[in-house]
Structure P
Amino acid sequence: MKPENPNATKPFRQRRARLAKALGEGVVILPTAPERTRNADSHYEYRWDSAFYYLTGFREPEAVLVMVLGRKPREILFCREKNLEREIWDGFRFGPDLAREAFSFHEAYPVGDIDEKVTELIANQQTIHTLVGADPAWDARVAGWLNAVRAKVRTGVHAPAEIRDVRAVVSNMRLFKDAHELAIMRRAASISSVAHVRAMRAAAPGKREYEVEAELIHEFCRNGARSPAYGSIVAAGGNACVLHYRENNALLRKGDLMLIDAGCELDSYAADITRTFPIGGRFSAAQRDIYELVLASQDAAIRAVRPGAPFIAYHDAATRVLVRGLIDLKLCKGSVDKVLEDGSYKQFYMHRTGHWLGLDVHDAGDYMTKGKWRNLEPGMVLTVEPGLYFRPADNVPKAFWNIGVRIEDDVLVTPRGREILTAECPKSVADVEAAVRG
């Protein structure tokens, strides 16, 4: 069960080396995610912790990464022991010996030995770098190790004086995607793009939203992406005006719009695409007006994604276009600056234009530093997703009622500008209508 490619562990080794250099001294202790009970004795499908996976490539539960930093570095994995009886029921386990070799660690031990081993490893260290405040049970465990060392001070050892949250450093590393990550993300974007086209062709009047959702999942799985990156939003008619709609059971009616926000997870990396299209194949006049306005705002936002631009710039670019259009449609009153200032546009556009994307769909990384929006840099990947949503209201003409439009793409910041990873997913009016008609 070794990786087929001997270089498969190289990106993870390089990340651990970068983390060690950034921290300098101390001991890193980073657990993976626990298994979660769904009901009775059944578990949810296991999903490892993203930060742990980023540094190890290891996907089994009950695992902990320990890194002793400094002049004599040690990279240690604690994991489940081999257990042939449990493997009959649950499947293959690496066990410490094979995991050490396959994932390029200096040492590996059974996770059952961690209390004794970690107490030894943190003795005479100044700092523990771990998760702080994320899980009370984990906080208590770290405190137990610390107290075990404190109890030995009369033997001449000293206990760490600091416990630091390692997430900030790891999150900043994750913000910049390396070549290994980008190759996966481009493939995830391609699979998700094809899945959206499949869903467009399947969305016929009389079907249910969950039937269209099934087409997405089918396309994900047949291309090796075993699960969605998040709960798919498959929203017909007025349901498209619910930003995090999840029921996915309504009837599709000819003439309504359908909004699908869905992306696959491939090798732990997320894609995130939203497309809106007419059920039956033709936009109405009002639907087309709103769709083209959102598309124009997305185009302005994408053009604002470039190195050196503050993160907020592409949201501001999208919002100005949307506000200008809302004024032209007599849905907002006043000048662009006045509407931006009074916030009346937020009745129709109430969310930001995007977020970081990577191992998590809302990926790690700060948006502001020292009170200022951070600037975009090459290697960052973000979503660009403006939208407009019109619930029935006295100040909204009936032609616009229950129209919800969002258009979302995944965009990589490059040294000269940007790369749209999801460019193959149709989004012009003509291309969308053609895709729906098959």
Structure Q
Amino acid sequence: MNSSSDFTVLRLNQKVKKVLQIGFPEPIWIRGVITGLRRVSSRGHTYFKLADPSELGGQSQAVVDCALFAGDRSRISLETGRQSKIFDLQNHEEVRILVSVNFWDRSGGFQLVMKGYDPDFSGDSAAIHLQRLVSLLNKEGVLAENRTLRLPEVPLNIGLITSKGSAAEKDFVKTLEESSYPFKVFAAYASMQGSSTSDSVCDAFNRLITNPACNSLDIVVITRGGGSVTDLAWFNDERIARTIAQLPWPVISGIGHEIDTTLPDYAAHTRAKTPTHAAILIVNQLAQFDDYISTATQSLFSSVSPKIQIENLRINNLASNLTQHLSSLPVRKEEVIHKLASKLNIAVKTGLYKINLQIADIEKQIEIRDPNKMLKLGWAVVRDAHGIPIRNVSSVNEGETIKISMDKGSLTAFVKEKIND
């Protein structure tokens, strides 16, 4: 065996490098998702990995090491700034970058060196991930849960999930204030960008639930202003959707602009195009109720007004009749008095006549029973020794003295013998 034909490690690496240089003589555009991003501050270089978008919950099919040297970074930032855009690589962001294929023959390391950046590339990994989440949560019924709640007709008490002091908060509150309706806003602030978005938003929802001041909430709004696809992709977390599904209030999602769609838009009761639009939806809901009340009031007035007019006429007629009745009352009253006096006169005379008859009858009875007349007829009145009339024999004893009154005198007698009938 001839060992002179053997490759050394360096020779092999140099051969591989030459093959790659021939195969990729010019920089190429490549797209993928940034992971493992790190910066070496001492030199200003940036290192990361570029991966193909992965299946939901799975591993990426391929990963490659990438480097962005400080000089190239400054140049790319300047070029992007001229387009009024910001160059800032972030983990989990899908990008389209210009790279040179490089192979380090000393270490045998394959690497892509970043030379350019497409600021207009929005990527599709976030959209793919979103659709997969929507499909999964739809099957579980999570996304339909909040829509089963009834949107209140008078949503005056509003819970607000947003970034403190943000333009989204100012636009939302300003629109409510301009309506002149007496809205009350209970804010629970949260981080609306970055890896802490999901935890922060879910915590804000929980603070609304546990805050006693929020027991009277009618509706909850989650909102933030526009941003890149990467910025908004932080909301595509199933924890946020599952939290919304468990809330006792209908939710309005107003994240980004009209063209933007995030997972809360699917999980919420209603989707708004912008923070301002979210406020307009609430104002319109209350305005509809206001219009309904105004229409009902007008309808009630139109229905009742003729009846009121009829009743007014009836009352006026009654008042007129009463006036006429009262004006003729003195004459009628005099007639009534004369009639009553005549009846009273007759009744008094009749009563006196009957009384006189009764008195005459009583006098006759008295006259008939006059003791003097009885004595003249031969009757006598017998009294005991005390002058008490004796009515029967049993009240007198033998030997007692009695007094006998007769016409023109009296006798004193001694009871010798009692004879009972």
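For which of the structures P, Q does the calculation of Rg and Dmax of the Cα atoms in Å, for residues 11-66 alone return 13.8, 45? Label of the originating structure: P. Thinking of P, Q, which structure, once Rg and Dmax of the Cα atoms in Å is computed, gives back 59.6, 203? Working through the options, I get structure Q.
Here FRET efficiency 1/(1 + (r/R0)^6) of positions 211 and 363 (r between Cβ atoms, R0 = 25 Å, to 0.05) was derived from just one of the structures P, Q, and that gives 0.00; the source is Q.
A value of 1.00 was derived for FRET efficiency 1/(1 + (r/R0)^6) of positions 155 and 179 (r between Cβ atoms, R0 = 30 Å, to 0.05); which structure in P, Q was it taken from? Please list the in-between numbers first.
Working: P: 0.05; Q: 1.00.
Of the options listed, only Q reproduces it.
Taking 2.8 as the value of distance in nm of label points 7 Å out along Cα→Cβ at positions 291 and 395 derived from one of the structures shown (P, Q), identify that structure.
The structure behind it is P.
Taking relative contact order in percent (Cα under 8 Å, 6 or more apart) as the criterion, the largest value within structures P, Q is that of P. With distance in nm of label points 7 Å out along Cα→Cβ at positions 27 and 347 coming out at 6.1, pick the structure among P, Q it was computed from. Only structure P yields this read-out. P, Q: which one has semi-axes √(5λ) of the Cα gyration tensor in Å, for residues 227-282 alone, as calculated, at 17, 16, 6? Structure Q accounts for this read-out.
Using helix-only ellipticity at 222 nm (-39500 (n - 2.57) for each DSSP H run of 4 or more, over all residues; to 500) as the calculated read-out, with -15000 as its value, let me know the right label among P, Q. Label of the source structure: Q.
Taken together, the values in this text are just the output of simple stated rules run on the coordinates, not laboratory data. Keep in mind the model is a prediction, meaning the values are calculated, not measured. Cβ atoms are built from the backbone, for glycine too; each structure is taken alone.
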